[in-house]
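Some structures to go through are shown next.
Just so you know, all these numbers are worked out from the coordinates, no wet-lab data involved. The model shown is predicted, which means the values in this text are computed figures rather than measured ones. Cβ atoms are built from the backbone, for glycine too; each structure is taken alone.
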Structure P
Amino acid sequence: MLLTNHAKERIIKRLSKRRRLDLVYSSILKFLESANEIKINEKIIIFTDGKKSLVCTKLPSKILTKNETEKIKKIEDSYECIFWGKEKFARVTTPKKFLNSITEEGFYFYLNREKKVLYIGSTQPLLAITFRPAKKDERNLFISLKA
């Protein structure tokens, strides 16, 4: 899961209370454990715990191959690197160091050079658009799913 600047600020304000990247992502993981997933359409997904909602959209991605990893390893700038597999972690580092810590293949891959973000994960990447209080419909749906 990738974050827009708006979503990151909202998560810091409402969940993590800290700006460190690893703490922001660990607070998202904790939220997602108790949240229900609501699919609005093919692209928009909302995760809600009845009180707060994380609005996400699916990003276009492709399966990582060996040739693509070699191209990425040549990048020297620091990127916000997110790994979303069995382990989930995020850190700001060069893609070369980040890819060396990943041994398996067959992951979804998303790279945004403009925003300096690299995502590698076992699930299709999501872009968190905003983190907001849950709307009435989402609260009611959450209650009905719990029952």
Structure Q
Amino acid sequence: MFDKCYAEDHFLILENPFLKEKIAFNSIDDIVISSQFPSRKYSLYMFFSQPVQYEEKKGWWNKIICAVINNNNNPYQIKRSYYDNEIEPLLALIIKGLPEAEPLNLKDSLFWRTDDGSNVFSKMKVMYSREKLLLADIFRKHGLMRG
């Protein structure tokens, strides 16, 4: 989760009370979103070619939390769930930073369907893929699907 998100100097910034995550827009490889209808929650999968930079906020407690996150997270991906009111500003920033990303209407997420010829995924969409990969190929590339 984040308290605020914004773009600054070619970076997408996600801040929470403990730390700041800096994601270079040019390092974003793939973004997949899925709807968890009817909960108004969405899962966002973001994959990067460069690691996310974590910067702790002032205070000894924040330094400990940042150290734990640095050691326990894969800095080349973010997999999180957000409610619609949290994810809408984030998606707008992604579209602004990656103009070739597909704008999505969250209200239509119940009807999202991705069919790549051999696989069908309900309530899932590829928002962005640098290499223009199909959804199944993105999942295979990042170890989320066998094949």
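Structures compared: P, Q; top value of FRET efficiency 1/(1 + (r/R0)^6) of positions 17 and 129 (r between Cβ atoms, R0 = 35 Å, to 0.05), i.e. the largest, recorded for P.
Out of P, Q, which structure matches 31 when relative contact order in percent (Cα under 8 Å, 6 or more apart) is calculated? Attributed to the structure labelled P. Out of P, Q, choose the structure whose coordinates give helix-only ellipticity at 222 nm (-39500 (n - 2.57) for each DSSP H run of 4 or more, over all residues; to 500) equal to -7000 when calculated. That value comes from structure Q.
For which of P, Q does distance in nm of label points 7 Å out along Cα→Cβ at positions 9 and 121, calculated from the coordinates, equal 3.4? Source structure for this number: Q.
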